[in-house]
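Taken together, the values in this text are just the output of simple stated rules run on the coordinates, not laboratory data. In this text the structure is predicted, and so the values were computed from the model without any measurement. Cβ atoms are built from the backbone, for glycine too; each structure is taken alone.
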Structure 1
Amino acid sequence: MAAALAQRGEVLITQGFIARDAAGATVLLGRGGSDTSAAHFGALLRAARVEIWTDVAGMFSANPRQVADARLLRQLDYEEAQEIATTGAKVLHPRCLAPLRAPRVPLWIKDTERPALDGTVIGAEAVSASPSVKALSMRKGITLVAMESIGMWQQVGFLADVFAQFKRHGLSVDLIGSAETNVTVSLDSTENLLDSDALAALAADLARVCRVKVIAPCAAITLVGRGMRSMLHRLEGLLAELGSQRVHLISQSSNNLNLTFVVDEAVADALLPRLHALLLHSGALRADDVALFGPSWQALYAPAPAAQPAPWWQAARARLLDAAARGTPRYIYHLPTVRARARALRALGAVDRWHYALKANPHPALLSALDAEGFGLECVAPGELDAARAAAPQAPRLFTPNFAPRADYAAALDAGELVTLDALHPLQQWGALFAGREIGLRVDLGSGVGHHEKVRTGGSTSKFGLPLTDLAEFLALARRIGARVVLLHAHLGSGVLDATHWPGVYAQLASLGERIGTLRALNIGGGLGLPQRAGEQPLDLAALDAGLGEIKRAYPQFELWMEPGRFLVAEAGVLLARVTQLKSKDARAYLGVDAGMHTLLRPALYGARHGIVNLTRLGAPADALYQIVGPICESGDVLGNDRRMPVAQEGDVVLIEHAGAYGA
């Protein structure tokens, strides 16, 4: 056929969607019919590839109209693409892949308006890589039918009788979950006629053998990726988020390609972007692997954001290599970056006073630089107070301990520090300490934020902050001993890139503050985030200032304070390490360095991601996929998983980015 068509010319045009059946009658192929036609032609002709040109760049890791940070999928195998299409993606019809599998003809999806974009390539084999969630899909209009009977346990033929009723009513079952006395199945409205009469008739027939409960409307949220079972340990954050919802059914596919959660349809739209963000932050969706993932939808189609300057260490590469020659592991700090960050924050007109959270990095040179930029210092331990007094004796200080012993409070009060409390215990048990004093109060507003539970500092699972249910008692105790609450404080978590977060905290604190006649200032905490992955946009400081200014105009009687830490110093610091050994185990390559969890704890402690580059081979092709590990005899001694880098050799210098906070 290919040879015969070639004799007719170089370009042949035909329609899709229309076909004929075995009797010769004209038929329509339905939705996706044109794509399916192209696939059949490609298979019959043993084509080099089939190209589908559409209005998007390809398949994405989520519906980009719901998740702006969804990533372009560069490569998929047939099975993964089929799962993504079947579980909700609309760019490709599932049935167009079937004709291409046997002849192993690849399918390309390209953007008509932007032909230069890579698009998605679907073939028999995707690029060899560690397991990764490829996509998060969603289907609405799901109906669950729960069937329960004590008599079903070990009863031969029970399921056959039940499913015979579905067949009799012409209903196709999708997901199935079973227990000893319950079987729950899902029905997809796109594949079934599910009006109330059809469901009532089905329920009536099923009621002869079991109790029936219909749950609707629901939505099925599906994670798709090869090797799903091996990624369960990375889904902690996602599972915690789902745990706060009503999950009616969980289904794990027998082919190890998907994991589905059925939730109430009303929460699905808001849930999807949160789950996608958690997959990115946990590394379960390995967006940094450029062989698998491309840019985000936002980066491709939204107005181009302002170009970000190159990190300072690129221009300092030669000096950093010289420093590494004097010994590694070694931290290096860049004070101009600290000053630039401080000045960017000081330019926010809505904030009256800034304090640097000293726990992020107590290096004296950093403290002196921030003091010179007009920052006060926020301390959480006596040692931090000592460091603050030594490096910046004139800087305003806050003391914000948590579950500290009585002696720490007493010493701070004797030194004239403004002490913040976050529990009833100090006033109940040590009231004489605070009699006649000005104090601060940290409250818990009931929820936390952040990429990992260990950086969320609000809500009932966090040890920080006075619960609002105890506020009246705290104020009564303070009045009884003559203590004056002059500062109200809340800090809900770290790594936040949403500029609307702090105005929300500000408004809640200001509303509470009107109950406290002695209040002078509101401290809305820190937690200002920095982009950690390709495609993430930096915190919009202008939007933050505008949002804070709006609240301030409503509550001008209170000063506004903030206390960032990592935002000021993280980018200024890098950690230099040297490659010690390389090892391969099955399909995984390990790159060992002389730094580890003893040098930088954040990755092991709460899954923090740091950019890692081979400084010796900077700019060389990233042809290797490494697990970057340290020398400590702990399985958790991992600095980075699945990083594409140039092929390394013993002695190469590796640079770990954003190491200026919570490191040395």
Structure 2
Amino acid sequence: MKSRLLALSALLALALLPGVQDHADVLIRHVTVVDVEHGLPIADQAVATSGSRIVATGGDATVASAWRATQTIDASGQYLIPGLWDMHMHFGGGADLIEENKALLPLYVAHGITTVRDASGDLPQQVLAWRREIADGTLFGPTLLSSGPKIEGIAPVWKGTLETGSEADIDKAMITLRGLDVDFVKITDSTLKPELFPYAVRKARAAGLKASGHIPMALTVREAVDAGISSIEHLDYAFKAGVKDEAAIAADFAAGRIDRAEANRRLDAGFDRATAMKAYRYLAEKTVSVSPTLNGSRIIAFLDQDSHQRDAYLAYIGPGLRKTYEGRVQRAAQADEAAIAQRHAHYGRVAAVLPLLQQAGVTILAGTDAGFLNSFNYPGAGLHDELALYVQNGLTPAQALSSATRSGPAWFGRLDTYGAISVGRAADMVLLDRNPLDDITATRTIRAVMLRGTVHDRAALDRMLADTRDKVAAWNGAGSNMNTMTLHAAAASNDVAAIRNLLATGAAIDARDERGRTALLVATHANTVGAARALIEAGADVNAKDDIHDSAYLYAGASGHLEILKMTLEHGADLKSTNRYGGTALIPAAERGHVDTVRTLIDAGVDVDHVNNLGWTALLEAVILGDGGVSHARIVQLLVKAGARVSLADRDGVTPLGHARSRGFRTIENELVAAGAQ
């Protein structure tokens, strides 16, 4: 009996798998193993692997005396960590970009990322096929975990979704997802009815699947947590949980008393540390994780300081994917100094939440949001940027490293297989030149990557990068590169000569970009008047709508882009067309205080008493969402003079006069009384 105990003790001390012979495929010697769980470096270790598993770990002399291997690596002076996980990335951009997305897979491995969690794009079936091929060994890439198609509302902004408008639709969607054998469920809120969000979360949990997503503005974070959500995607949503008046803001938004811009303004102003810590401790209690995706937010927030147009990494991103970057770049470029300053400040406020979550015990999931649409947030390299931001914003290097090596496996219930270098775990490891516990940027100093037991040394990793770069260069040479001016890019930059040349050589004038926008709508967003004129005179459709139901006419009216608006009116603008809120161009123009735009639309014959989906007319919106100042008072005058019904109430029975009085808008109140309002 005593001899058996001694034998067992020896086995445990050596950490060998029972029954494994003394021959390994790979033996890594004299390496410092990073114990991520305890934040400790363990010097002069050896690690043996057989197939896709680790079969021995321990002191170098002990392991080396018991194991021989086909391949031995002398890792003296180097550091071994578990493979990195990117827990929030996307593939997408449409069927034309399947090959460009596929070319991203080796980039992840070349940057030490052995597992990725696809948080859904518009290529869900293709991604699920890649998942199967990678698992079968017929496609090279990191282990791929995917939500498949996300659950959304009817006619959502996002493509490739399961559209739902009722609980029965959610039930059908869950049957579909179970049939696809997805790894988790992603739920987003561009058009999903708020009350369906918690229902979808509960159904996912009932099906044995974790649910993640974007929490609707009309719900509190706690409502999503109580429904059973497992991860909150993007730090902004966690910030929302720390706002003292979150419930009131959600209720006001749900009731249509405020729009999203006002809700965001109140959220930005209402953060309270004590409220936040209480909320975050509740997240920890309910084992809800948070994926911050700080890198993407930082890039957009500071585009005024770094345009990224000269980034060397663009050589690895296909031309079609690069083109999907344009939308967010163009929106950022339209911001004035005040908006840019607000953008910077908002990023800082949200980033400051990260250490509070850590202190409260919330699990941080390192995720980048890299992929299509998310400008200059690069697959592979982006995770290292993300980790550096975590440390810049208050996490220790050990905590940041854990978020990228242990948090993902823990979320999926696979911590017994991944997340540590020990016997029985997967042979997914990264060999580094420097210690990441001292400096998180050491994760970039990759000497080799072991993926499913196969070693890819630095030369092999460099070949992966070169192969992707060569593919991108070939695609660029085929004429679809970013340096070739597209009609949309010419419209955004007001390059009239390029527009005329492109049209003359066959460019489709009403071709759509990844957001469904025509070149004219891009010009309208950018207020590039010359480009808009050239397109309209060439026959561009002023009523063509994008994925969120904006047209050049509607957007010009809402934004006060008067010259473009007048051109659309002269070229067949549909005065009865409505935006996604069911409103004519007049209603948002009145809300935003665009006096000349309101006058122009009234003169054109737009119905002054049209009621939108919120139950508001232009007059109601000018009072409810206006500031009561000179511009809004003048707009009320114009609407009254045009015959607007001054006593037409909202859904709650409150008239424009009632709203004006409750807000103390005395000038507007007097104007309405003079017009006979009751």
Source structure (of 1, 2) for mean count of other Cβ atoms within 10 Å over residues 431-438, computed value 14.4: 1
Which of 1, 2 yields 1.3 [distance in nm of label points 7 Å out along Cα→Cβ at positions 223 and 255, calculated]: 2
Origin of the derived value 24.4, 81 (Rg and Dmax of the Cα atoms in Å, for residues 55-350 alone; candidates 1, 2): 1
Source structure (of 1, 2) for Cα Rg over 2.2 N^0.38 Å, computed value 1.09: 2
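helix-only ellipticity at 222 nm (-39500 (n - 2.57) for each DSSP H run of 4 or more, over all residues; to 500) computed as -13000: which structure among 1, 2?
Working: 1: -8000; 2: -13000.
Working through the options, I get structure 2.
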